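Each structure below appears as structure tokens.
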Structure 1
Amino acid sequence: MRIICDSKLATLTFVPVEAEEKRVIASIATKLKPGDKMVYGGRKDFGDNREFCDIRLHAGGRKATKTEDNGKGRFTYPIHIGGTELVLHGSTEEDKHEVNRLRDICFFRTGGLVFLGKTKVKGDKAIIITGEFCKLCNKQMVRFVDCEWGICDACAAKCKHNYVFGPVHSKEGRLGEYCDKCGRGKPRIKGKKAKARS
């Protein structure tokens, strides 16, 4: 799948590359109406290579739960009945990074992606999605920090920040100061190093 990001409009366009992707995208485009959510159904890693993943998205159908006993205990997990499943796999390294970012958006905040509409790219049917809508102004968002906190940059700029110290989502899993209202990090003062806390 090719993924075209429009950061100004806060949209992503999924352009199918393989025949199966074309079939699935065409099915989703006829099933969903603008505002419907494609529900996140988990990630799929590539064995020892955990740098990139595929993610499962479900369009239409309904959610249910399934319980299994594996001999050590009973486990209940969500399943999707009916609808269309899209296994989102990036075609290029850039697309694969985008899939990883979408996984984080879905997992840490939204639970899925919002369908905005269909389009055509070089004759192929494609779909347009966004990550979330700002809870204050309803603006579309696709950046991780915006979606995680449900607040766009414009609304975060108006926030009366209350900075707290704690874990900040990042690859390094670091600690830092961030606003507990909008999630934005405390600006660094030039020339000053961050103080270590014990």
Structure 2
Amino acid sequence: MDPTHINDIYVDGAFMANDKFKIRYELHYWETDLTGSSQSGWESLLLKGIWFPKEGVWGRATARMAVGLEWILDLGKEESGIGSGSNLLGPFVGVALGFKDGTTLIPLLQQFFSYSGTDVSTTGIRLIAIKPLQKKMWLKLDFIIPIEWENDGAIPANAELQLGKNFSKKVALYVDGLIGIGSDRPYDWGIGTALRITY
């Protein structure tokens, strides 16, 4: 049997509403054969508000605390294999640690719960590491360990490795490699590419 696939085509962005409040958004469109036939459609809309209440120095690093709320609106149809069947809210707390060599570490803790649709209660433990490289390039690791309490404590862990290059102050291109980890992994592997425009 051929493996199933998902093509996730999305646009995302972020902007600072003021010095202490950031807004992020994502809109996802899927092409998939999860049901055994080719299906496509809008999958989800994500909006995230991030407030930075405090910043300072912690040891050898600068530290910036972040708290916020993520809203995920399911736009898909489960019978087509698109969408989760749940609308979610996800409060979170994290801290960005900046080091002298330009490396940034962001440990993050987030709790997702459904307010409509299928019951969801998931605790997400996440670590993001960003390392600047020569020739205006960067390397990013995004490691996610979600614990699904409504699914017998399943842990569909995954990791993303991103390599990007800035071509100007406003234009960058990056590629992603994704891998599922453990017996509960949400997928085996994936690759992606994206164009980033700063406005």
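Read-outs: derived from the displayed coordinates by stated rules, not from any lab. Since this is a predicted model, take the numbers as computed values, not measurements. Cβ atoms are built from the backbone, for glycine too; each structure is taken alone.
A few comments on the model shown:
- Identity of the structure behind 2.4 (criterion: distance in nm of label points 7 Å out along Cα→Cβ at positions 157 and 189, calculated), options 1, 2: 1
- Label whose coordinates, when relative contact order in percent (Cα under 8 Å, 6 or more apart) is calculated, return 10 (choices 1, 2): 2
- Structures 1, 2 were shown, and FRET efficiency 1/(1 + (r/R0)^6) of positions 29 and 61 (r between Cβ atoms, R0 = 30 Å, to 0.05) at 1.00 was computed from 1.
- Ranking 1, 2 by FRET efficiency 1/(1 + (r/R0)^6) of positions 125 and 141 (r between Cβ atoms, R0 = 30 Å, to 0.05), the structure that comes out highest: 2
- Label whose coordinates, when volume of the Cα convex hull per residue in Å³ is calculated, return 144 (choices 1, 2): 2
- Structure responsible for -5500, with helix-only ellipticity at 222 nm (-39500 (n - 2.57) for each DSSP H run of 4 or more, over all residues; to 500) calculated and labels 1, 2 on offer: 1
- Each of structures 1, 2 was scored by distance in nm of label points 7 Å out along Cα→Cβ at positions 149 and 165; the highest score is held by 2.
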